[in-house]
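Next up: the structures, one after another.
What follows draws every value from the coordinates through simple rules; no lab data is involved. Since the model is a prediction, treat every value here as computed from it, not as a measurement. Cβ atoms are built from the backbone, for glycine too; each structure is taken alone.
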Structure P
Amino acid sequence: MNDYDVYVVDDEDVAREGIALALRNDYRVAAFPSAELALEAMEKGLPDLVLLDIGLPGMDGIEALGAIKKRSPETVVIMITAYEDVKTVVSAMKLGAYDYVVKPLQMDGLLLSVRNALESVRMRKEIQSLHERYLKENVPCFLGESDAVQDIMEIVGKVAASPDTAVMILGETGTGKELIARAIHYRSPHFKGPMVSVNCAAIPRELIESELFGYEKGAFSGAEASGKSGLVEEASDGTLFLDEVGDLSMDAQAKLLRFLEEGEYYRVGGTRSRKVRTRIISATNRDLEAMMSEGRFRKDLYYRLAVVRIEIPSLNQRRKDIMPIATHFLAQFNEKFGKSFLGFSEEAREALEGFHWTGNVRELKNLVERGVLLGEGPLLTPEGLGLERVTSAGGDAGPGQRWNLPPLSAEGFDLLGLLGEIERRYLREALRLSGDNESRAARLLGISRDTFRYRKKRL
């Protein structure tokens with residue numbers, strides 16, 4: 001027996017029992033002489049399919065169809081009619097009927113219609129199950145209880161349903177822009193397609209075009225002999241996430257614009273246009289409007305990329321979310337390091353909620369990871385998180401620690417020297433966290449790689 005529940009609703013005893021008898025070998029069947037009784041039964045459990053007579057006493061079939069679809073939009077309904085009235089059939093189809101059959105019933109035709117309808121139910125359930133599994137396995141938590149986060153996730157749900165709409169995500173470094181991009185991708189109809197991420201700031205400007213669009217054989221010195229497909233092509237029928245899109249060269253911007261407008265592109269050194277269907281999600285922590293006014297970012301590209309804009313507030317702007325996020329990371333690192341921390345001390349909670357977050361969620365994650373790895377428990381304390389280590393400007397303080405800043409007195413002090421020391425420490429810490437990768441270190445600090453190199457050399 002197939003695992004489907006079928007209702008038969010018909011006021012004619014012979015027709016109702018005949019249909020039910022024909023279906024009972026393959027499905028779980030319940031039969032009702034009126035729509036009212038069927039709707040009452042739906043309060044206890046929803047059927048997969050309803051065979052519904054139009055000419056019922058009391059509530060007729062058309063009215064009952066509307067009530068069924070309102071209560072359970074996914075329930076499939078096949079209408080039964082005594083005569084093929086076009087207006088009635090059209091009304092039923094507009095209300096969401098899957099099919100209709102005409103009395104006197106041809107049982108073979110009815111059974112075929114039922115099988116086809118339930119096959120559509122099977123496919124929908126399979127896709128839904130796959131979708132839920134992909135979401136569970138692939139979408140990281142973007143946690144938060146604040147109104148801002150709830151508003152963002154509402155937008156994510158809406159924009160995910162339109163897989164061709166370009167989305168731009170704006171926010172400070174460490175706010176979780178890629179998490180939002182992944183949430184959009186894995187909630188979209190193309191969730192089984194590839195999710196390809198590229199950090200535009202990490203690729204040399206002279207190579208970004210070939211990385212995005214690929215190149216043909218012999219396109220330039222050092223090119224692979226067979227040529228190479230680009231990231232746009234790899235993301236076909238999926239999503240291409242362009243992080244730090246403000247770092248694209250003007251030439252790369254022009255080619256990206258052509259792709260967005262026409263859905264086609266050329267490989268470097270190629271003469272044949274290529275077409276793929278790829279959703280573009282971009283992100284940046286830069287002020288693109290200022291860059292546009294300075295002529296460093298194309299206005300027409302901006303408007304193509306920012307069909308929908310999602311702005312993620314900093315952690316300092318949504319302090320209500322700090323403890324839920326910290327608690328999530330605590331559980332994550334408990335499991336990773338085999339620890340059993342029970343939570344945060346009251347002093348640690350106050351310290352976390354009152355801290356000024358320059359690295360946002362990424363900085364919070366690093367603090368909790370450090371605390372769980374090095375601490376003993378049972379509670380994480382401010383000392384364990386590194387929030388109470390107060391040092392002088394000459395000490396070994398790093399990001400996430402409080403500074404003992406000298407007071408401004410009548411004698412004054414060396415402001416530029418202090419600022420240089422602070423900057424030097426953050427550069428060192430960024431290099432440590434990134435494993436001495438200058439591109440990643442620059443991203444942690446929200447600056448370009450060229451700026452990072454310049455400041456590193458200067459200091």
Structure Q
Amino acid sequence: MSSESNDKKIIPIHSADEDASSAFLYASTPKIYPRTVQGIFAHWRWLGVFITQLVFYGLPWLEWGQRQAVLFDLGARRFYVFGLVLYPQDFIYLTGLLVVSALSLFLFTAVAGRLWCGYACPQTVYSEIFMYIERKIEGDRSARMRLDAGDYSLEKGVKKTYKHIVWLGFSIWTGFTFVGYFTPIHELGMEFFQSRMGSWEVFWVLFYGFATYGNAGFMREQVCKYMCPYARFQSAMFDHDTLIVTYDEQRGEPRGKRSHSVVLAESNLGACVDCSLCVQVCPTGIDIRHGLQYECIGCGACADVCDGVMDKMGYPKGLVRYSTQNALKQGWSTSDMLRRIFRPRVLVYTGILWTLILVLGISLYVRTPFRVDVVRDRSLPRISGKGEIENVYRLQLMNATETQQRLNIRVHGIDGLEIEVDDDIVVEPAQSRWVPLRVEIPYDALKPGSHKIWFDISNTDEHPINITEASVFLVPK
């Protein structure tokens with residue numbers, strides 16, 4: 001073997017002359033320092049923050065009778081949602097809720113783009129809260145940039161430490177509230193103060209708190225740009241009549257700086273003064289003047305700050321606004337644009353959505369107050385002391401109401417069937433109970449094999465409800 005074959009040759013992946021630039025696959029991006037903005041959309045965004053967090057942090061503390069109003073008791077396998085008591089067998093309702101949520105997302109996206117992302121998404125909401133804490137402690141945008149760029153000092157250390165302590169405290173509180181949906185929050189609070197929380201409760205408080213701290217404190221726009229799948233498939237739900245944050249290029253270009261005294265009609269310039277404030281307030285750091293981009297979360301911050309600039313310049317507002325691509329191209333008025341909301345695609349989504357909501361609501365309304373599962377015992381059929389063939393069954397009776405249920409059990413399907421069970425079985429509110437019972441037939445009543453039977457379970461209310469569950473009766477050879 002020649003020496004050349006053993007020599008390792010280093011071949012550059014990318015070669016370029018001095019006029020070409022190099023590109024890196026994983027290039028670091030500069031940190032984004034969003035500027036504070038005031039305006040109608042900022043007020044709506046903070047209203048979204050207030051409502052969503054009021055629901056999240058307040059709901060576990062609401063009482064419904066003698067229990068927590070919303071509680072997902074995984075240990076007992078019961079889920080309480082105000083007056084509803086759901087069991088794992090009611091999984092169909094969760095499926096229906098997920099389908100309704102998915103269709104709602106399709107509908108809202110087709111009509112108004114990523115309003116969910118801009119005003120109610122947990123990532124946006126918690127990022128807003130964390131940035132608010134950051135501004136209160138470290139100062140506005142320019143102050144934060146100077147603080148990060150400067151050398152380490154006592155002031156920098158104190159502010160950074162204080163900020164992270166507040167962030168961590170808020171994150172732990174968030175994790176505690178999350179676990180409070182699965183463990184009664186009053187009990188969880190007592191366990192916390194007495195230092196006897198369970199290992200899984202501690203784990204989930206810390207895990208959810210750490211996720212909040214990391215996502216809202218550090219990753220922020222990276223989650224929206226690189227981790228959220230919605231940003232990637234939103235284009236499949238958009239069309240040219242979808243309401244999005246847009247820059248009116250015909251009115252704004254050519255852009256350029258000018259003094260307040262310059263008359264717009266005589267400047268040979270568009271309305272855009274190229275102040276870059278729309279970029280500075282953007283939480284994902286994009287320039288809305290480059291057109292529709294998947295990173296845009298539709299928060300309207302750029303529209304707010306641009307309207308402020310237009311006011312100062314004495315120009316009409318709306319250079320950056322919520323509009324549609326067709327409205328910009330055709331020069332439609334607001335009424336013309338809104339009329340296009342009720343297009344076939346939206347009407348189909350709306351019809352399917354309301355049909356599913358109606359079906360789900362009716363299903364919950366007519367839902368029986370108790371559920372029954374029949375489980376045949378794994379023991380083989382046997383001959384009883386009376387000389388009859390006996391099969392053993394276990395019935396799981398689940399009370400789906402907040403009142404006591406008294407139930408009767410009967411069986412039919414084979415002549416001569418006899419059942420040994422109490423006439424009046426009591427199931428406590430929101431509880432389940434296993435009831436063993438024996439079913440017998442005369443020895444020579446049937447041929448060997450499997451025979452269909454039915455259990456009838458009814459309550460003793462003024463308007464009784466009957467549930468029939470099928471099973472089999474085995475006759476040995």
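When Kirkwood radius over Cα pairs in Å, for residues 341-380 alone is calculated for each of P, Q, the greatest value falls to Q. When FRET efficiency 1/(1 + (r/R0)^6) of positions 93 and 325 (r between Cβ atoms, R0 = 41 Å, to 0.05) is computed for each of P, Q, which one produces 0.25? The read-out was computed on structure P. The value -12000 for helix-only ellipticity at 222 nm (-39500 (n - 2.57) for each DSSP H run of 4 or more, over all residues; to 500) was derived from one model only; which of P, Q is it? Derived from the structure labelled Q. Ranked on percent of Cα pairs over 41 Å apart, which label among P, Q comes first with the largest value? With respect to percent of Cα pairs over 41 Å apart, the highest-scoring structure among P, Q is Q.
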